[in-house]
Structure I
Amino acid sequence: MIWPHAPDNWLFAPGLYFVTGRILDKQPLLHTPERLSLVRDTLFAVAGEFRWELRAWSVLINHYHFVAKSPDDPATLKPMLAKLHSCTARQLNAWDEAPGRKVWFRFMSTPLTYEQSLLARLHYTHFNPQRHGVTEDAEMYPWCSAAWFVKNVSPAFFKTVSAMKSDLIEDDN
């Protein structure tokens, strides 16, 4: 008997999701401010277009993470990320004179169904550049949401999120 497993990235209900996307073979294709900005700005644009509300984001040289609230139909995540990946891949390939090169490998999504999980992933995403040693202060890294987060939440909520442990969150990037 074949057991019916849920497909990867199966989206069941509206809510909050943690999403990770990475570049094929972990290549450091986002190695300049212009490239990091391309992915960040395109993420903002397609999230708005598909009505996903970003709560945290981080773009690094070979991957990204974000936490977002879905619209009523969370199945729009797949077409939203397809557009993000195709738009950014076309531009990266144009800059590198590498037409047709496969840029993005995959994405993974996790529904955040309880508070501790959400808080840990907010911490993980905001401070991902520090975790990877890209910067000593995530608030100074313009391709993540740490500075935005500090300015837009209460000091108490910032303290709560900052105190969350996120070391058990898997990141194969």
Structure II
Amino acid sequence: MKLISTGNTANTLRELGFEVIDVSEFTGMPEMMNGRLKTLHPKVCGGILAQRDRSDDIADANKHDMPHISFVICNFYPFKNKPSIENIDIGGPAMVRGAAKNYMHETVLTDPEDYAKLASLLNRPGITSFEEYQAASIMFRYKLAAKAMRYTADYDTMIAGWMAQQEASV
């Protein structure tokens, strides 16, 4: 299994002993605009959105070197604790929404409380391949997708409320 990550998450995963590919290495594009542009790339988005049971999606992914991304694990920029324009996450919500939309083929986690549940399912006796995991996890993936959509909605609501307060002072 290959892990693709950015910044502090990549460093933390490496410290835990995991081999991690930086998103910039995966995409062949450097992080830009002070780190604001890194995950919004066709290789990332295509890897998340490709439906494994659609031959046209598979053909597009293969033609454009977009490996499947099976798990999206994402925590957004800490807007709640540090409200500012720079702490509005763009790429994270886009990846989470894409993975949630494609829950039939993806697993999306936005809550650290669910990490142990995923690990338990992956380590369940009889789960020896990704296909067996996919077959055993459909309801789990659906619940995670619904939770992820609530997470993005709450995040956007929090930002909209902050912006409304800022607007009053402009």
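Where a number appears in this text, it was derived from the coordinates with a stated rule and is not lab data. Here the structure is a predicted model, which means the values were calculated and not measured. Cβ atoms are built from the backbone, for glycine too; each structure is taken alone.
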Taking distance in nm of label points 7 Å out along Cα→Cβ at positions 113 and 137 as the criterion, which structure among I, II has the greatest value? I
Output 17 (relative contact order in percent (Cα under 8 Å, 6 or more apart), calculated) maps, among I, II, to structure II
Which structure, out of I, II, was FRET efficiency 1/(1 + (r/R0)^6) of positions 97 and 121 (r between Cβ atoms, R0 = 35 Å, to 0.05) derived from, given a value of 0.95? II
For helix-only ellipticity at 222 nm (-39500 (n - 2.57) for each DSSP H run of 4 or more, over all residues; to 500), the calculated result is -12000, so let me know which of I, II that is. I
